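Take a look at the structures listed below.
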Structure P
Amino acid sequence: MQTPLASPRIITVDVLRGFALFGILLAHMIFWYSAGPLPGELFNKYKDIGSQVMPVINDIFISGKFFAFFSFLFGLSFYLQMQSMEKRNDNFVLRYAWRITLLGLIGVVHHAFWRGDILSIYAPLGFLLLPMRKWNNRIILVLGILFALNVPGKLIEVVKLLSTAPTPPPPGNGPPPDFEAAGKAYLTMMQQPYWWPLFKANLINFPDKFKFQLDSGRIFVTFGFFLLGMYTGRKNWFETPDSSRPVFKKILRTSSWLGLGCLLAGLSLIAANSFLKLGWEQKPVMGFIFSIFYDTLSASLVCLYVSGISLLLYRPKWQKRLYPLASVGKMALSCYLTQTLLGLGLYYGVGLGFVGQTAPWLNWLIALAFFVLQVVLCKWWLKNFRYGPFEWLWRSATFFQWYPLKRK
C-alpha cells in the first residue's frame, strides 16, 4: 500500500499547503471568523496584553499573507496538473476548465455559508491561466512580481488621487461612522440564529466581494502569486531539490532584507505620526505610501515562508517536525471547508454565538488546538482512505467516474 507521503516533491508542496492552511486558520480565527467589519466596541473591551499583542503580530506576519501563500500553491498545482494530464494524453484544457468550474461552484456554496470564501475568487482567475500557460517564462515572472506587489492596484490609486479631491476622514482616532454602522449591521447578521437569513445576506453580498477584491488590490495579488507558482513549477524547483537549494537561499536572503526594510519603514511612519502628531491618517497620499510598504512586506513574507520552509525540509530534524503538515496539505480542500464549520459553530448565531465573547489570544489557542486535531485526523484518514472526502468528490466529478476511496 502506498503511503500518503510517497514523493519528496509532493511532501514539500503538501507541507507548504499544510502550513498555509494553519496561517489561514489563524487569520480567520483571531477576530471571530468574521468576513466583514465589526464595531469597535468588540475590540476595545479586550485590554489584556495578549489581546493587544496578538493583533499586531497578526497584522505584520499573518493577515494578507496566507491567502497569497495559498494562491502561490494554486498556481504551482495548476502547472503540476497540466504536466500530469499531458503525460496521460488527456485533454488538459477541457478537463481543467471543468475542474475549475466545479471549484467555482463549491466556492459559491461555501460563500453562502461564509462570505470570506476564496474559492469563488480562484475559479475565474484560474481560467486566465489557460491562455498564459505557454507564455515565455520571463514574461510570467515579470507579470507575477508586478501583480504580487499590487502594482496595478497602486496605479489605479494614483489615478484616483490625481483625478479627484478626496474628502478627508473626520478627525479623531476612531473608525468613520459609516464603517461603524456597517460593523453593527454585520454583527447583527452574525448573531441571528437562522440559516436562511445567513445564506441570503451572504449571497446578496456576492458582488461586493469582487468589489472589495478590486478596491483592496487582493485580486491582483492573488493572480500575481498564481503566476509565480506556475513559474516555479516550470523551473522544477520542487522536483529538483538539490539544484534548487541555492535558489531558495537567494530568495530567502532577498525577501528577508526587503521585508525587514519595509517593516522598519512602516513602523517609522507610524511612530513619527504618533509621537509628532502629524495627522498623516487624514492624508490619502501618506496612506498610499504606507500601503506600498505594507504590500511589499506581505509579498516578501510569502516568499520568505515558502523558501524558508523548503530549506528547512533539507534537514532531517525539521523533516520530522514538518512532515505531519503534509497530511493536512493533501486534504487541503476538506480542511479549508471544515475550518469554516469551526468558525460558524463557535462564533455565529447558528452555532454557539461567541462572537465578541472570546479574547483574540484565546481564539488563537482554539485555532492551534483545532489545527493539531486536523493534523491527527488527516494522518489517520489517509492511512485508511486514498483522498480527503471533498477531494474525492471533486476528483470523481472532474473525471465523471467514482474513484475508489477506501484503501485495500
Structure Q
Amino acid sequence: MTKLQQSGWLDSAAVQRAFDVLEQDGDVARAVGGTVRNSLLGEVVDDVDIACTALPDVVLARAEAAGVKVIPTGVDHGTVTLVIDRQPIEVTCLREDIETHGRHATVKFGRDWTKDAQRRDFTMNALYVDRHGELFDPLGGLDDCLNRHLRFIGDARARIREDYLRILRFFRFFATYGQGEINADGYAACVELKDGLSHLSKERITKEVLRTLSAPRALDSLLLMEQGGILQLILGGEAASSRLARLLDLEDLPEAALQPVLRLGGVAGPQVAERLRLSNAQKKQIEVAADIAEALRLHGQSKQQMKALLVAHGTDAVVDGVLTAWMSDIVQSEAELRELLAFAQNWEIPSFPLTGKMMLAGGIPAGPDMGKAMRLAQQIWADADYQQSAESLLKQVKVLLADEVK
C-alpha cells in the first residue's frame, strides 16, 4: 500500500486549508501519528496532527498572513495549533531530540523526515501521509500497523529511558490496537525498567491507566502488567486483574460496559484514590461503590438492604456497588448478580415525605431536636418499608420525643 484510501478528514476543507498555509516556499507538510495510524486501521480519527519542514516562527507568520487563527501551543518545542473552521489542527516542525528528560526534550529543528520519525515511540506511529494521500514510511512501520503489531522504534530500552510514560503507553496501545501476542522485547524492556515509573506525575499515570481500562484488550494488558509487577507498582499491592476478568465475563450486561473509573475501583480498591490523581467526582464514585459493596458483604443482599442502599445513594451508585461486589467476589452467583441489578434498576425510589418546614409547623423547634426528629422519622419510614405518610411520621416522632422528656 502506497496510498491512503479515501478519508474524510484528509479531504476536509479545514485540513486542505492547513496544507495550503504550511506548504509554501518549498516546505513540505504531512499528517502523522495517530491520524494516519487510525485511518489505516479503520479507527475513528479524533485529532489531526501535521508535521512540516517550516520553522515555528515561519508557521506563525504564514498563518497570520492567511488570516488563520494560530495558537503557540508549545512553540519552543516546535508545536503550534491552527484553528480552521473551528477545528484545531496541531502542527509540529520536524525535529530530532538532542537531550531527553521525560515529557519535554531539548530538540533541534530540521528537514529530515527519517530523524523526525526516529524520535517517536512506536513504529505504527511513525507513518506520514501527504495532502494527496501518499504514504511515507521511513522506518518500515506500515506492516506493523496493518498487522496491529506494537513495536518500539529502535532500542526499546532507549525509547523508554527518554520518557518512562512509554511503559504505560506500550500497554495502553497493546490494549487498544494490538493483535496476537505482545512484542517480547518491548515487554521485557518495560518490566526491566518499571522502577522508572516513579519519576512520573500522578496525572500522567492516571490518564494512561483510565485509557487502558477503556480499551478492547484491557484485561490482556492488565494481566501482563500484573505478571511483570507493573500493575502493583502503580495501583498498589492489592490490585488484581482477576477482578476485571469477572466483570468482563458479563459480556451481555450493558451495566458492565466501558466504565473505566468503576473498573479502576474494582481492580485496585478505594485506596487507589490516594495513588492516582482523580477528580473529586471520580473519587466519590469509587469510594461509594466500595462502601456499598462492603455493606452487601456485612449486611447481606436482601431486598430490604437493597432498598436502604437505593434510598441512601441512588440507582447509579448502587449499580456500581453491586458490580464492585461482583468483582470482589462478595456477590458470587451470576444469577444473584443479575437479580440485584434488576432490582436496583426497577425499584422506584420513594421520596422521603417529611420536610423540616412540616416539622416546624408541627411544633418541633429548629436545632438539635429537629435533627434528632428527622433521624427518627427516617428510621420509622425505613422500618415501615417506606410506606408512611408525612402526617403519620410526624405524629409518631412527636410521641417518641415526648416519651423521652418523661
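Values quoted throughout were computed directly from the atomic coordinates according to the rules given, and no laboratory measurement underlies them. Keep in mind that this is a model prediction, so the values were computed, not measured. Cβ atoms are built from the backbone, for glycine too; each structure is taken alone.
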Report task. Looking at mean projected area of the Cα convex hull in nm², point out which structure of P, Q has the largest value. Result -> Q
Query raised in the report: Just checking, which of P, Q has the largest value of mean count of other Cβ atoms within 10 Å over residues 118-125?
Result: Q
Report summary line: If you rank structures P, Q by distance in nm of label points 7 Å out along Cα→Cβ at positions 278 and 310, the highest one is P
**Report entry** helix-only ellipticity at 222 nm (-39500 (n - 2.57) for each DSSP H run of 4 or more, over all residues; to 500) from the coordinates reads -15500; which among P, Q
**Finding:** Q
Query raised in the report: Thinking only about relative contact order in percent (Cα under 8 Å, 6 or more apart), which of P, Q has the largest value?
Result: P
